[in-house]
1. A value of 43, 17, 10 was derived for semi-axes √(5λ) of the Cα gyration tensor in Å, for residues 141-228 alone; which structure in I, II was it taken from?
2. Consider the structures I, II: one of them gives -15000 for helix-only ellipticity at 222 nm (-39500 (n - 2.57) for each DSSP H run of 4 or more, over all residues; to 500) as calculated from the coordinates. Say which.
3. Which of the displayed structures (I, II) returns the greatest value of distance in nm of label points 7 Å out along Cα→Cβ at positions 173 and 189 on calculation?
4. Match the computed value 21, 39, 23, 15, 2, 0 of P(r) over Cα pairs in 20 Å bins from 0, in percent to one of the structures I, II, and report its label.
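Where a number appears in this text, it was derived from the coordinates with a stated rule and is not lab data. What you see is a predicted model, and the numbers here were worked out from it, not measured in a lab. Cβ atoms are built from the backbone, for glycine too; each structure is taken alone.
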Structure I
Amino acid sequence: MPWKEVSMNSQRLEFVSLAGAGDINLSELCRRFEVSRQTAYKWLARFKAGGSEALVNQSRRPRDCPHRTADQIESLVLQMRQTHPTWGGRKIRARLATLGYTMLPAPSTISDILRRHGLIDGTESRKRKPFVRFQRQYPNELWQMDFKGDFATAAGRCHPLTVLDDHSRFNLVLAACGNQRTETVQAHLTAAFRRYGMPFMMLSDNGSPFGGISDHGLTRLAVWLIRLGIGVIHGRPYHPQTQGKEERFHRTLKADVITGQAFMDCGHVQNRFDPFRQTYNFERPHEALGMKTPSEQWEPSERSFPEFIRPAEYDEADQVRKVQDKGIISFMGKPWKVADCLKGEAVALRPSDINGVYDVRFYTQAIAQIDLRGDN
């Protein structure tokens with residue numbers, strides 16, 4: 001099927017890009033992508049000889065003509081806009097330059113071409129104002145995770161699960177899910193961790209299955225992440241801007257893939273998601289990245305996914321308690337509620353900087369506090 005070809009092309013391009021971008025060992029990268037070293041060397045040689053086109057077996061054509069006329073340049077701009085209807089002058093110029101075209105006009109001139117052909121809405125252009133951006137300093141310091149708003153297919157609702165690296169905007173997961181269950185999210189995260197390694201922290205909202213207003217925001221999914229050594233943080237309730245990069249990615253996804261389309265089922269949606277993800281990660285220039293692509297700013301994590309999770313190890317001075325039914329632990333002769341999802345797990349109580357207040361820790365993460373000052 002064509003979508004399988006797209007997925008394979010995307011895998012090859014990801015592999016060669018990551019092999020040349022980071023310090024990850026080639027054998028480790030082959031293991032994560034489940035390919036032999038022989039296959040890896042073949043892909044790398046083809047990419048070196050002919051770039052991404054050699055990987056996807058597309059037909060080749062001359063990249064540049066020193067006598068290109070203004071009409072030919074305009075035709076190139078219009079073709080690129082037809083392929084990517086949401087791209088503006090800066091993105092189109094950056095992509096054409098990456099493809100090897102020279103003597104290109106300024107982005108403003110390209111925007112004029114689009115405007116002249118009725119492809120830019122002046123009202124929408126005026127809405128786009130620059131804003132201050134914040135990002136983590138290194139790849140894989142923090143990944144953002146969220147479900148985009150669900151939408152209908154002929155077979156039922158589709159719930160797109162997305163995960164982005166905060167530093168590079170590289171998309172790690174773009175999955176058309178039939179539900180928002182913990183098991184579904186965990187399966188997609190496991191596949192991503194095995195291929196790309198693990199982040200140090202994961203940011204999500206407070207919705208199910210990521211977090212909640214009770215149990216100190218812990219869920220079964222959060223417990224699994226903490227056991228893997230991944231710090232879990234949640235955005236402030238009713239403040240979606242905390243995950244601004246995810247929100248922005250969702251707008252791009254909606255504009256480029258979802259709006260105005262009819263889908264048969266989640267498999268049909270995934271068929272459209274896969275080429276979009278390849279374009280977003282490896283071709284689409286990103287203004288927040290200085291018109292570089294996310295793949296140019298990202299590299300695989302050195303934190304490999306463990307197939308076996310070791311039990312928690314706490315300091316000798318910690319007071320360790322096993323969480324009982326209903327998420328209760330016993331401390332200082334009294335029951336204290338921690339979290340239902342921690343039943344059967346061992347937690348540690350450690351004095352905080354405030355006299356009479358203890359931090360409750362699960363693995364390396366502080367998850368709650370016990371305040372004994374009212375008992376004095």
Structure II
Amino acid sequence: MATLTKDNRTGGFTIQWYDDKRRFSVFLGSRKYSQKTAEKVKEMVETLIWYRNNGQLVPAKSVTDWLGSAPAEIKTKLAKVGLIAVHEPKTCKHLWDAFLKHKKDAKWKTMKGYLNCQSHFLEAFSATEALEKITSERLLEWKSALRAKLAEASAATYLKITRTVLNFATDKKRKWLTDNPMDGIPLGSFVNEENNRTINMEEYAKLLDACPNQEWRTIIALARIGGLRCPSELKRLKWSDVNWAENRFLVRSPKTEHHEGKSKRIVPLFQELRSELDRHFIADESIGNIFVIQGLQGTTWKLHEAFQKIADKAGLGTIIRPFDNMRMSRSNEILNQFNAAYESIWIGHSQATMRKHYLSPPDEVFAKAAGVTMVVSDEQKVHAKLHAIR
């Protein structure tokens with residue numbers, strides 16, 4: 001029979017037994033195993049010894065189930081004393097391969113973030129080293145190295161992904177790690193305020209004047225006045241989504257579609273935006289188009305280089321994260337002109353509490369935002385008829 005003893009100094013447990021005049025022991029240390037767990041391991045040790053001594057190769061289902069859910073560290077210890085087959089420790093490569101396979105249906109931008117994080121992670125941790133060797137101390141050193149070469153927001157993003165990956169390893173279905181060594185490590189700020197920049201309406205007008213064509217004027221209007229995420233929401237906008245008669249348009253949001261009820265939102269046809277959409281709608285090159293921004297369909301939608309040329313021509317210089325900053329600028333304006341509830345609904349932020357406690361904006365608010373009265377004008381009727389024809 002095996003014996004269980006506790007070291008009061010370290011808080012660890014030792015399970016010992018003799019077999020063929022040899023002494024064997026399994027040590028459960030570092031205070032992370034409870035008395036109950038240690039007693040269960042002792043019980044399993046005695047059961048496995050009995051099976052081996054009686055020539056039974058396949059233990060009962062209760063034992064195999066326990067082994068299947070036991071932490072990798074315990075299985076490694078049992079393998080070392082010959083009670084179970086040798087357990088191959090899971091490596092960093094095992095973990096990342098399994099995680100990426102599990103996330104194979106993620107959106108391409110999310111997957112790109114995972115792959116970038118994997119690249120940074122495997123620069124610090126060898127692909128072949130065992131997961132048990134990834135400690136909080138080493139992760140803290142890696143965090144410092146990341147922050148030394150990346151923006152704080154980027155470093156925080158990769159640390160957050162790493163925490164998710166290590167949580168995957170501790171999941172009860174795998175138990176490759178007993179604890180997540182990222183627990184308790186602050187991630188840092190996800191906001192790089194140095195790159196924040198308000199693009200005011202005077203600068204917006206200069207950007208429009210510097211655009212090479214009406215399609216680009218519409219792109220900038222949708223980003224700065226409509227508050228659309230670019231390019232994810234911009235590329236999906238169709239002319240059939242624009243409700244001219246009721247002063248609103250439909251925005252489909254792939255970023256938030258995995259949240260219930262947040263796959264799309266209705267945004268007012270703000271007066272400044274409507275004027276650009278009007279010009280674009282009646283232009284010869286837009287006739288027969290399905291998408292509002294038809295010229296970029298089938299391309300990579302790399303907007304930043306083209307935008308920067310426009311900003312340079314407008315005399316605004318380099319604008320980092322221009323589409324995020326145009327969206328942020330519009331968000332602040334809506335917040336000041338209307339209220340936080342409408343800002344949440346129209347811009348599409350994840351403010352669940354706001355959505356829960358406020359009703360959807362009434363028709364009068366859409367009309368006010370669009371700068372028109374509730375009376376349907378002849379112009380609106382013409383647009384509605386043109387839209388029906390198309």
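1. Working: I: 20, 17, 12; II: 43, 17, 10.
Going label by label, the one that fits is II.
2. Working: I: -11500; II: -15000.
Source structure for this number: II.
3. On the way: I: 0.6; II: 3.8.
The maximum falls on structure II.
4. Comparing all candidates, it corresponds to II.
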